[in-house]
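A short reminder: the numbers here are calculations on the coordinates, not readings from a lab. Values in this document were obtained by computation on a predicted structure and should not be read as measured data. Cβ atoms are built from the backbone, for glycine too; each structure is taken alone.
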Structure I
């Protein structure tokens with residue numbers, strides 16, 4: 001008797017399962033009505049609260065909002081920036097709705113995210129990618145993608161065309177275009193010529209995403225993207241971070257505050273796909289663990305601090321030993337009690 005092995009989960013399979021929890025009527029209202037009202041109507045008791053951009057703490061999320069149930073498990077909230085374009089607000093709210101569904105009615109998919117990510121950090125990045133695709137799928141239909149791109153190589157012009165034909169945000173268009181790329185690549189939104197405004201990677205890039213506000217190579221084509229249309233120029237994906245890749249880059253200025261970059265391991269002009277490999281940033285410097293004296297941090301890579309882990313204690317650069325100040329009473333370097341003005345020993349002597 002032949003035993004069939006269960007297929008490994010993919011981004012596409014998880015997104016497809018997540019979309020099953022959104023009825024057609026809800027999908028239509030999420031696209032056409034105010035997204036906060038539609039979410040509260042169909043997915044209550046969740047609430048949506050607008051905040052200025054400066055009040056948004058992104059954490060691991062790469063868009064203008066966040067989801068939380070920490071205040072009251074019976075009343076989860078989506079907080080979103082309301083001082084950005086309405087299309088961007090819609091994408092943000094739908095992205096956060098994806099997080100809500102994953103921890104409620106679709107929590108069985110969390111095991112798939114763990115399997116896909118391969119680690120706690122990888123699962124977080126996989127969930128971000130799933131929520132990107134979930135929002136993108138609700139806003140940009142497959143028919144529009146097929147009509148606009150078909151079997152052509154993806155270019156920045158495709159992203160602009162899809163944005164013009166639909167009512168989706170630039171972020172949603174970037175996600176959907178990256179989703180149909182048949183090669184390793186990504187769609188990057190540029191707004192200042194210095195950092196990544198938003199990045200959507202194709203499934204062939206794995207879990208190596210390029211976080212928002214990451215630095216661009218100052219000498220690369222993306223840094224020049226606001227001013228120049230460029231074709232098949234070498235660029236470094238994840239510049240200055242772990243797991244970088246050398247890819248080919250096309251850029252298209254849209255207006256003074258926006259440009260589209262499309263990265264791919266296949267050059268759009270049909271030339272030979274020969275490009276040198278990028279060296280990880282950690283190979284250029286030695287980092288020692290602040291907890292384990294003399295032990296070099298050289299294992300893996302943390303997406304948050306852009307540094308490797310210690311092989312002894314498994315810590316990265318995100319955590320630092322507490323540095324106790326000199327006690328003003330005895331003049332020695334000793335542990336303090338939280339909120340105290342002198343060390344524990346001096347407090348005990350006075351007591």
Structure II
């Protein structure tokens with residue numbers, strides 16, 4: 001097995017763990033299991049999202065081999081086809097399970113993936129992470145266009161500016177009630193850290209290793225304060241500075257270990273990691289289905305949970321093979337066609 005193939009396998013295994021953490025968490029949060037002491041210090045869903053974002057930083061900045069146009073085409077056909085299927089499922093969920101048909105303007109806005117910027121709500125709550133992902137793409141594009149994306153030092157400096165910017169935003173939010181983008185700044189910093197960590201672990205760059213160590217130390221010191229200032233508010237799911245800190249720090253530490261000391265390559269994990277994007281997008285639909293047909297407040301219903309997991313994995317498999325893969329193939333053909341046309345000209 002080649003080094004490149006091995007690398008792909010362990011990254012997919014990480015995606016699997018992150019996706020299952022989110023899927024499990026959203027189910028457990030609606031059951032008595034959420035009242036256990038573990039959730040006071042750790043939330044699997046938050047942990048999974050942190051891992052996803054760092055992994056994105058580990059991969060995305062190194063996807064600009066042929067410039068911005070090819071990157072944009074690749075990302076569009078990677079993200080949007082499956083996302084549009086999810087939006088359709090969100091509408092069905094709202095109409096059939098929740099009996100709350102969404103406004104057509106909300107549906108139209110959600111098709112863009114930037115509905116929050118348009119002042120519209122997400123049809124599925126998980127969509128907020130996709131806006132952060134798009135923000136990271138534009139950050140990388142900006143660094144690429146200025147010729148600094150390949151600069152380890154620049155990415156390190158920007159990651160620190162974002163981290164300290166998050167702290168400043170948290171202070172402003174706590175002191176003045178200003179709706180500062182604390183989370184987005186934190187996640188963007190994490191994503192750039194992911195790129196530094198790749199340079200250290202894969203490229204073996206010593207400077208990247210030193211920068212990574214500095215970022216990790218500062219993050220572990222600063223984030224508890226950010227959480228205390230901005231996230232020590234229970235919004236109905238027992239949120240607190242303790243479980244935010246536990247989830248975020250454990251997500252970072254998990255990524256460090258499972259990209260160095262432990263590289264999982266079990267076939268089932270690699271497969272679920274491959275379809276993890278669809279798993280993430282469709283699981284709210286089946287959660288809505290379970291909620292509408294099962295009483296979850298009194299017990300953790302194991303049969304219902306197994307049906308939920310099976311339905312999510314099965315539907316995600318179909319979407320991956322019949323929507324995601326064809327979409328990516330179209331993107332590749334479009335890029336080749338543009339190269340051919342450009343060469344002919």
Structure III
């Protein structure tokens with residue numbers, strides 16, 4: 001007879017043993033099991049300590065989270081806020097990994113050349129997320145600075161986990177710390193991820209030869225660029241800088257250096273009344289087609305999730321996404337949909353099928 005299955009509460013992030021360095025490194029839940037800390041207060045996590053204690057505390061917390069998933073709601077401590085998350089549910093989580101299968105670098109302070117008006121990190125601490133703060137003030141420079149100890153502990157924790165065999169050999173690595181191309185710790189971060197499956201989220205303001213080389217030899221690695229505009233004007237309005245053509249050109253260069261179609265992709269975070277215009281939709285579709293990318297990822301505004309969205313805002317978001325979906329379908333292009341609930345996704349699919357574009 002087969003092994004009996006047990007239902008318990010969990011989510012894909014916990015189930016994968018995700019190790020997320022997410023948010024400000026001084027936070028008491030900075031080392032977490034997921035990246036939902038920007039949307040849900042007090043997600044399961046621990047504070048950053050020395051390399052060894054960070055990993056030991058994380059594994060102890062993770063085990064407590066797994067145990068709590070089998071307990072009644074009133075007995076949960078770590079997971080009491082997870083119930084607000086659409087990913088958290090009662091299910092048969094039979095593929096849970098004992099190893100860490102996702103390592104996500106989404107920490108700040110981290111440098112970025114853009115001033116995106118939706119950026120959660122920038123809104124929390126604009127100075128600590130600015131390029132000037134990093135390049136002029138040596139905030140996290142390896143030679144010293146107020147955040148250098150934090151970065152040494154973050155990267156040391158990962159190196160310790162690797163040494164102890166705690167990270168799966170086929171783990172998925174995500175580099176989403178500001179803009180990696182200008183990060184003071186770029187070389188050390190790339191040294192950890194370059195021989196693995198890695199996803200880079202980049203603004204493509206600067207072309208980086210080392211990242212291009214990784215894409216050219218690793219068919220399972222990829223890059224995602226939040227373009228969020230189809231015209232130079234909308235890009236400038238949302239991003240706060242005027243370099244749209246250069247960014248598109250850099251996306252093209254990365255795409256040419258990659259092995260497979262789809263390794264380099266564009267994400268379009270829909271911000272109703274900011275970039276939900278026909279001209280922008282047509283513009284980004286033209287870019288996707290001309291570069292041969294084949295797919296556009298449509299994303300929701302992360303600030304408008306988990307109870308932070310009104311009924312009117314939700315309806316507008318669904319209509320805006322559905323129209324872009326309909327336009328992509330007409331052009332024979334694939335669409336990926338992220339950062340929407342299942343109900344929102346189903347609603348936009350149904351609406352897209354009824355739109356005439």
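What the table shows:
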| quantity | calculated |
| --- | --- |
| Identity of the structure behind -11500 (criterion: helix-only ellipticity at 222 nm (-39500 (n - 2.57) for each DSSP H run of 4 or more, over all residues; to 500), calculated), options I, II, III | III |
| Structures I, II, III, by mean count of other Cβ atoms within 10 Å over residues 100-107: label with the highest value | III |
| Of the structures I, II, III, the one that 33, 10, 7 was derived from, the read-out being semi-axes √(5λ) of the Cα gyration tensor in Å, for residues 268-315 alone | I |
| Which of I, II, III leads on relative contact order in percent (Cα under 8 Å, 6 or more apart), largest value | II |
